[in-house]
Structure 1
Amino acid sequence: MMRTRPLKVALLGCGVVGSEVARIMTTHADDLAARIGAPVELAGVAVRRPSKVRQGIDPALVTTDATALVKRGDIDVVVEVIGGIEPARTLITTALEHGASVVSANKALLAQDGAALHAAAEEHGQDLYYEAAVAGAIPLIRPLRESLAGDKINRVMGIVNGTTNFILDKMDSTGAGYQEALDEATALGYAEADPTADVEGFDAAAKAAILAGIAFHTRVRLDDVHREGMTEVTAADFASAKEMGCTIKLLAICERTADGQSVTARVHPAMIPLSHPLASVRGAYNAVFVESDAAGQLMFYGPGAGGSPTASAVLGDLVAVCRNRLSGATGPGESAYAALPVSPMGDVVTRYHISLDVADKPGVLAQVATVFAEHGVSIDTVRQQGRNQSSGDAVAVDQDGEASLVVVTHRASDAALSGTVEALRKLDTVRGVASMMRVEGE
């Protein structure tokens, strides 16, 4: 039997995502009520500009006083889609204190203060759900913390930002430079006017912190995630990747260390083999590749951003939270029992692809090889680039006498690899390190 009294929902924010949440709540009201077991009613919408016309939303519901809205004693669920740290943090905490469960899409806040928010939810006996915070419409958080709750997850690696994937895919498929691809992404609405959060990896790093915490039952904050942007990736890097049978993606990688006693979390551009499932993720789509003991390898794929896809994830959480509300239960909270330390980037074991501009003289390759040996890094392959190949050192020389050498290493600690690169920069015969990129997914 369906309960007749509706569950009341307060919506914080009515932008691209918030307006879609309100629209779906209205147009799918009967279906949502049938799935939940009670009607859901939009009881208030907090916005900054109340004069703006919002199609399909009763103006009487619109308010600029978000604090008063979340303090109302009749609100069952607060949906937060305003983003940022404040006032979102205070509003969520206030909502929990006043007896409302919370659905959020706020990756930055959860990556920074997730532990405190979970503690507040537990203290007040409320739910805190945030499926939309990581990968838009892709069901990911719930599978990690519920479907795979009986398994041991060893690695989570994925493309979690659609803007960066669109740019890199465009560079790969057309040979465009970074700025040209960024300009197209901006024109199509995939990139913000200020794309820093996306292209410098801040957005992906926040998502990596959330994923690592859930996957490894360990508190991982944004500050624990090593982050590198993709603004230095060039068309030449893609040409080198193709020679290796690879492409380039901005990856969020969370994994257990070999001894299982710690975890790492990082975001950076990387070459991955074309045979890897993530290599085929095109355009603005997202995908996350999960490796676990029992289930093996799983991949979750779909649109990772946009109003409708993100709203879909928000509504999925809303249905779950409302069901819990009716049954008097709460869903899974924070699981941080493992409390594993987060190791620094230097402890990560990976491979490097290094492109060197070197002097055209005998003995260059021997000097370079010596530096690798001194740092305990084994060379896998040496490749030549340039117009004319010299006969002595397996170094390619162009018509201006410039020589180019590409070295791909075996696996070693990132500290040893980065130390090798710094030592190479100091060689008189090395005119510059043209590029350095990690190789993953093999």
Structure 2
Amino acid sequence: MSLLDRHRAVMPGWMPVYYGDDALEIVSGSGRRVTDAGGRTYLDFFGGVLTTMIGYDVAEISDAVRAQIGTGVAHTSTLYLIRQQVELAEKIARLSGIPDARVFFTNSGTEANESALLMATNVRRSNQILAIKNSYHGRTFATMAVTGHRSWSSSSLSPLSVNWLASADRLRGRMAGLNDADLLDAAVDDLREVLATVTAGDVAALIAEPVQGVGGFVHGPDGLLGAYRKVLAEHGILLIADEVQTGWGRTGDHFWGYQAHGVTPDLITFAKGIGNGFALGGVVGRAEVMNAVPAVSFSTFGGNPVSAAAGNAVLDYVLDHDLQGNARRVGGILLGGLRALSYGILAEVRGRGLMIGLEFVRPGTTEPDPAVTLRVFDLCREGGLLVGKGGLYGNVLRIGPPLTLTEDEAREGLAILSGAIATADAESRIA
């Protein structure tokens, strides 16, 4: 029995596996490349869903983890002091941009967002939340409720009362075709209308991704969260920035995605890249908000000594090697090359730094074309490149390589991507 057959025999059917019957088992990795069970090596432009942020087999991270494991202490719980956790919290608090910040560690972005929602609803004594259409915030009960993406929201039940703001998607919907200034005005009008008509007046928070991840890397113009914040402040509503995918310099111009918007959130959630594959997430925020939980609480495994050791090594590596600057420089090569392409199937190239989305449509329309997207996706693999998929209609390729990607690797991946798009476009015209 193949590994795929064994997987299907014991895993739930709703767990997707890329490449269908030709599913991939990755058995080793080095730098920005991975090798499958058949011995073929690929350039990785998805990094385990933007999680293997530094790349594979990085000595500084491996050494830090081995040193902690070598002590014989992999877990103690937060009922005891954890030096690695405190040191990592100090760094994140300092980098957050939030004065007198506090940090709470979890195992994942889902748990981080769940924790942030707990804090915000407690401090405001309200279960009303504003969220953005096309968003994704996690797979637990509350985070599904604030996920505005039908494919990933598997229950209509919710502990929250959620009201929705328009997505910044400029291809279709309320914001279609708007320039930056008009989109900002429309977004503020939309927020004011929602607050005036469908809330009970005591909303707890707005949760927003600076760049929507699963939604296909859709993002609004610079200043959008700042424009929202001016309205939120009139009502005492908190702002939660979901930086699970945008944090740690991935967007290139900024360390956090929120910094493009002239605003400081009350709470920032983080995960994925900070662990470089080790389970690590958390919330950093204003002390008065973080301390609002009215009962004893902790995370059994969140910020455990091993994951925190990895997190410290990852964050030190990001800062010591200026990976934010690298994301800006190398991402510019990719964005410039991709935006120079002109094919009927490619409707939009969007993103920042090393967070890039390619949206595919039927030529001459804005009708999503998931079939041609899948074809480009498969052609990339044939060419030796791994990319991701996403978007509300399954018609967006997601590119999120490790932040250590070199200029030569960027050009190599760009050539494979360009060739795949050209082939798929030619095939679509024949069909």
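Details
- Structure with the greatest value (metric percent of Cα pairs over 28 Å apart, set 1, 2): 1
- When mean count of other Cβ atoms within 10 Å over residues 162-169 is computed for each of 1, 2, the largest belongs to: 1
- Relative contact order in percent (Cα under 8 Å, 6 or more apart) - highest-scoring structure of 1, 2: 2
- Given 118 for volume of the Cα convex hull per residue in Å³, for residues 42-89 alone, calculated: source structure among 1, 2: 2
Every number in this text was worked out from the coordinates using simple rules, so none of it is lab data. What you see is a predicted model; the values in this text were computed from it and never measured. Cβ atoms are built from the backbone, for glycine too; each structure is taken alone.
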